[in-house]
Structure P
Amino acid sequence: MLARQRGCEGFFGRLKTELFYSRDWQAISTDRFIEIVDSYIRWYNEKRIKISLGALSPIEYRESLGLTT
């Protein structure tokens, strides 16, 4: 499996475990579902702390490298 595929598989595995499996989605509208998933993805990309990034969030790590504007 390619490294990119492993990363995607890891993300979707965490998404399902942390977001999907613990909820009953039957009463949720499609629009609300999209809002919830969007919020999770934003948290995952911007705020989640990663030990492998020096206990920084992904966005903080990119900023520390000067990779964001």
Structure Q
Amino acid sequence: MAILRSKEIWEMEIEDIQEKLDELKSELAKNISKSAAAGINENPGKIRELKRTIARVITIISQKQKEK
């Protein structure tokens, strides 16, 4: 999954954002478990970027809900 930017997230509906959030969380869990099992991650920056994107998505969801 591609990393989402703030502008892209703001243009989406809340339901679509929730779906992307679920996808991001499952991808993060998969990467963490793969890293733990193998000991060496082929892309260590991916986990960090996924965490940041998840935080960005959660922040935008809360801001959108406050606007309503």
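Given 43, 31, 19 as the derived value for Cα extents along the principal axes in Å, which of the supplied structures P, Q does it correspond to?
The structure behind it is P.
Taking distance in nm of label points 7 Å out along Cα→Cβ at positions 20 and 36 for each of P, Q, which is largest?
Q
Taking relative contact order in percent (Cα under 8 Å, 6 or more apart) as the criterion, which structure among P, Q has the greatest value?
Evaluating relative contact order in percent (Cα under 8 Å, 6 or more apart) on every structure, the highest lands on Q.
Can you tell which of P, Q yields 0.7 when distance in nm of label points 7 Å out along Cα→Cβ at positions 12 and 60 is derived from it?
Q
Here distance in nm of label points 7 Å out along Cα→Cβ at positions 4 and 28 has been calculated and equals 2.8, so which of P, Q was it run on?
Checking each candidate, the match is P.
Here helix-only ellipticity at 222 nm (-39500 (n - 2.57) for each DSSP H run of 4 or more, over all residues; to 500) has been calculated and equals -27000, so which of P, Q was it run on?
Label of the source structure: Q.
Just so you know, all these numbers are worked out from the coordinates, no wet-lab data involved. The structure displayed is predicted, hence computed values, not measured ones. Cβ atoms are built from the backbone, for glycine too; each structure is taken alone.
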